[in-house]
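Listed next: structures, encoded as structure tokens.
Every read-out reported here was derived from the displayed coordinates using simple, explicitly stated rules and does not represent laboratory data. Quantities reported herein were computed from a predicted structural model and do not represent experimental measurements. Cβ atoms are built from the backbone, for glycine too; each structure is taken alone.
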Structure 1
């Protein structure tokens, strides 16, 4: 099992950050280089509790599908998505948001496990954790840039 934790401080209201993190259209734009697109379930707009989305994208030169479901939701401070189907043995992503000094602290915590027992553990340690950390960090920075660019 591998864990990833990313903290991002954003000079924007908590509600805006929360909604960007669950916006399917923004997600697609922020990861356009992977060809990521929503192909089933909720495919546009803001995903809600109990809804799922199936993403299709190219990672490691292979087209893959990943279905995640929102299993916990407390707007605007928290939501959790869990992999229902995909390449991992398990994948859980907690999205937390805290207001601090007129800013939002966005905390992404991911716990993942690749299949194939000890070989999967080795893949997670040597490769997958770094790859996923970079991908999630890029997404967090896209949320930050978008949230801070909106003038109210």
Structure 2
């Protein structure tokens, strides 16, 4: 069994996550290290040395539904597949069968990544200055996959 030691504190990590998400200036509110550490969202991160370069949040809304949120990649690390990697990891790590997330209609890269991760658009609404598309996916579990294979 592997053991890992981090050279960055939880507070520093939370601060970096908040700074990365806030750098996009797309939220109505400002995240802080305190809100990251004490909120309901669990974060999956990508790091380069001691620097957080990508993040996605998972918030379990009920026993059956998880929202993917705050997908963000540092501007110096974009166009290398990191956003798709984090999105796929978020979908696969969600503790529920149903996952969804909101994407701005002008974020063509994230829209493309959602399709690559088998997320489907299920609705949209008018946001601040643009449309917001809701992407969702029902995850297959091992038991339902087995039943489908036996039926063929």
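A few points about this structure:
- Calculated for structures 1, 2, Cα Rg over 2.2 N^0.38 Å is largest in 2.
- In this comparison of 1, 2, the computed figure 1.0 for distance in nm of label points 7 Å out along Cα→Cβ at positions 4 and 140 is attributed to 1.
- Distance in nm of label points 7 Å out along Cα→Cβ at positions 52 and 76 - structure with the largest value, from 1, 2: 1
- Structure responsible for 29, with relative contact order in percent (Cα under 8 Å, 6 or more apart) calculated and labels 1, 2 on offer: 1
- Mean count of other Cβ atoms within 10 Å over residues 68-75 - structure with the largest value, from 1, 2: 2
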